Structure 1
């Protein structure tokens, strides 16, 4: 995901987003998360093909326009996305009370190496771990640490891999043990928001249609959407155009239309309280300002001649649908 630095974003959002405070947040039944101890970054063997930033520390020049991918490029991206979905599924089956997010990082890292892939977050702009894990009031970019997951937590695991020269990106928010009814509703609506955003994708649809559909559904259910956390184009590059806003944000760029061969992520962050956030001292971890919970679900999608294809959807035994 990207955090938008568009200076006019907040000024151009509808007032409902600027003033919304979401549902009333009562005394939380979950733990407010603060950062724990972060272990050293895990090593990547020399035989693993790495993205350029992992070797030079420098990001490639950003594309100016959304890329229309060839059949060969789509095939490569499909391979990396399929692996990302597979690893996320493996992690989901492993999550349990008492497990640390550092242990989740270990699973993701090991699965990447086992499949000859590089964990895309590692060293990206200096990120110190192989996956982002965001618990309860952490909205995104949480750094795995030694805090054990507690009964009633919700944890987002954002898996990104680099394989065959392409990045694949997907995430899901999982319930840990028994989550209260409010948390269950948050997860349900978050999952629905992703599905609704994907459903509007087709050739000729505007990029802003995604955010309009997502924000309408979230607000109708009493939740808010963090405007600055956006989806992005993806390919041989980790982040590129188009920028995918998950709120009602209309500009010349967001009114551009989708075309077959475009690939991008959709990844709204849905909050049960205010959409306002702050970045902690580590420079990465985004937490809700009111300590309310948030959730995020993400897929990488491909615009086809007739609609949309979810590239990161997990398919058992690699069966095609």
Structure 2
């Protein structure tokens, strides 16, 4: 059986880390170090690289540490064990055993993981789900994502079709723009503050910096009425998926049909060649509640549910993996 060595990430690993991300079967640009480190002042990085006995990187774990817990990752939408297409299940189990053992030796009690939703994988990559079963990990949370399979015929509801016609009738203009300033300052910030007493996860400065680093992956689409912005969405684009990271409109969005015509345009024109369009979650309270109106709006475009699981592994559970193979 192969032997593996776990190493804590340092800046010396920048190039090999990013190269591995680009070659893996279950990673997106969110795992690139330039994305992960935009908020390095808020998180103590505890990312790991796993090397085989030939000193080749065979897995990575994007992660941060808080006291005696490691998270993959608190500053990202998802995390988990990143592997290549070549990695077989037996190898993945052995790799994860070494990770848990390494963490335990370094005083870590728990590893919390936000599993990458399956639509973002380039090929089957449910190894972590199986490992959660083997290690008897605790399922702490499960979110529901509203996703459209773009390879199938569009299935809009009657009221969504009517809302799109309303947007056409109101002579709205959709534009992709390079700047986030209008959307952030005139629409998004005030809406989040008023409705949810919160702020965007990314500040205007942060999203602008990330756009400069990842111009092909982070895109902004705005809707205008008489040259005034009335709605917009920020898209995180990956190989297989277009994801609406932020969706927001002014108080007349229902009257104008602004968000409806915008997302119809994105689904049928801009991202029609993608496999999936991901509206994201409509959950609150750690996944235990659903914003019914928001969920209905997303599903009226034909979106249906996939889940994202949040697991907590006790690091001592590495011992449970010693007796798996027969």
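Please treat every number below as a calculation from the coordinates, not as lab data. From a predicted model like this one, the values you see are computed outputs, not experimental measurements. Cβ atoms are built from the backbone, for glycine too; each structure is taken alone.
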Next item on the list: Work out which structure the value 66, 37, 34 belongs to, where Cα extents along the principal axes in Å was derived from one of 1, 2.
Entry: 2
Next item on the list: Of the structures 1, 2, report the one carrying the highest value of distance in nm of label points 7 Å out along Cα→Cβ at positions 53 and 237.
Entry: 2
Note to self: If Rg and Dmax of the Cα atoms in Å, for residues 37-100 alone computes to 16.7, 45, which of 1, 2 did it come from?
What the structure shows: 1
